[in-house]
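*Asks:* As structure tokens, here come the structures.
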Structure P
Amino acid sequence: MTPHNEANPGDYAETVLMPGDPLRAAYIAQNFFENPKQVNGIRNCLGFTGHYKGHRISTQASGMGQPSLGIYATELFDIYSVKQIIRIGTCGSFQPEISIGDLIVPMSASSDSHLGINGCHISPCCSHELLNKFMLAASNYPYRIHAGSFFASDNFYNIQPDWWHIYRDANILGVDMETYYLYLLAMIRKRHALTVNIVADNFNNEEKMSTQSRVELSRQSVQIVLDALFPV
């Protein structure tokens, strides 16, 4: 138990699906898990553990942004002995050819954050084991998958309107607010991490994804991740 998590040691499975939204964590548990049990409710940042096809699995919301994710991921790794965390979220695309509804799977992530190692900025990588499993499972679905360099920002509302052009020109795929620190924390601890992001908007135009489309694509993303983790 911590100030942020009321779960007891052993309440979480070794594998955790991590959406940002607490209600999405509840949705995952209620729609995919067998016999889900809520293990955390502090600050309404919900966590659940259940089974999928006989395998024990958990989901824990991270909240928004890298500092919030850092609290939950650190405690899951260090206190609850979690071995791998898969973030399932949304992102914006920097590249015009990446469409709304595509999936971005970051292979590495950079950031404007000061969260680093002794002030040194590095670009941590995902777990190649999880990446390979996901790409194999995703080949059975009709989605366009983009894997490559990614960016995570601490700033959702940037006062410079063209701030993203430098990243577009460097062929960075897109941006969220969590992936860099998740990958860094996992790398330091020799654990596994992967992000699967639905492209919800594109910086090159004003197209936005509807709420209903987000729900449906989130469901499909979870299904692909579960197929990757527990193939038939």
Structure Q
Amino acid sequence: MSKKFTVVFFIILLGDIVALHFPDLPWLRYLTKPAIVGSLIVWLALQKFELSRLKYYLLAGLIFSLTGDILLMFTRNSELYFLLGLGAFLLAHVCYILAFVRRGYLTPRRLPIGIFLVTAYAIVIYWNISDGLGDKLPYVIAYMLILWLLTVAAFMRKPYVSQPSYQLVLAGALFFMLSDSLLAWDKFKESIPLGGIAIMATYGLAQWFLVRGGKAQES
């Protein structure tokens, strides 16, 4: 990934974080938030991949993510948009899993301790937000399971891919888990000070690391 695009991407991400401070100008976020993943879609579409399957699944994951971003911007109008956005991100994670996992990756040999740590983290988050989920409980559980599986898959890639690809994809999965747990806590438990900034910063990093890790997988 070129330094020029990296600078552009983080300027866009910073612009969206700044836009959070202007709630009276919602149109700003209608521009900045979709631009985060939109810029990654454009960059990835222009790249040449030896593994076309990897590129297409990454693109599909980004497109579903962009769809989810747009849907979640309208949750004030109806909670249906939240569920649709959740579904879009679930499909995005399925695409990322398909992009990064090959046959044999998930064969249990010796499970990394990190898997047990993220499992414990997910259980703690669920335990704390479960009372506030209401009728969204089954949807959130399904989403958490898929996100957990993406993180497990990221850990299990280590023996099969280059070190840079392993580290980048793992960082992306962990940042996704952190971002979504912050979002869930803020929505279903209690408001987090500067939560919007933390959520968007970790979300942007998650997508950036996953795309970088995907490209590095070919090295």
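*Asks:* Tell me which structure, out of P, Q, gives -9500 once helix-only ellipticity at 222 nm (-39500 (n - 2.57) for each DSSP H run of 4 or more, over all residues; to 500) is calculated.
*Replies:* Computing helix-only ellipticity at 222 nm (-39500 (n - 2.57) for each DSSP H run of 4 or more, over all residues; to 500) on every structure in P, Q gives -9500 only for P.
*Asks:* While we're on this one: If distance in nm of label points 7 Å out along Cα→Cβ at positions 161 and 209 comes out at 1.2 when worked out from the coordinates, which of P, Q was used?
*Replies:* Q
*Asks:* Just checking, which of P, Q has the largest value of mean count of other Cβ atoms within 10 Å over residues 1-8?
*Replies:* For this comparison of mean count of other Cβ atoms within 10 Å over residues 1-8, the top structure is P.
*Asks:* A follow-up question, please. If distance in nm of label points 7 Å out along Cα→Cβ at positions 9 and 177 is computed to be 3.4, which of P, Q is the source?
*Replies:* Structure of origin is P.
*Asks:* Suppose mean count of other Cβ atoms within 10 Å over residues 17-24 works out to 12.9; of P, Q, which structure was it derived from?
*Replies:* Q
*Asks:* Moving on to the next point. With mean count of other Cβ atoms within 10 Å over residues 169-176 derived from the coordinates and found to be 23.8, which of P, Q does the value describe?
*Replies:* Q
*Asks:* Of the structures labelled P, Q, which one yields -0.84, -0.98, -1.06 when log10 I(q)/I(0) by the Debye sum over Cα atoms at q = 0.30, 0.34, 0.36 Å⁻¹, for residues 57-96 alone is computed from its coordinates?
*Replies:* Q
Read-outs throughout are calculated quantities, based only on the coordinates presented, and are distinct from any laboratory measurement. As the structure is a prediction and not an experimental result, all values here were calculated from the model. Cβ atoms are built from the backbone, for glycine too; each structure is taken alone.
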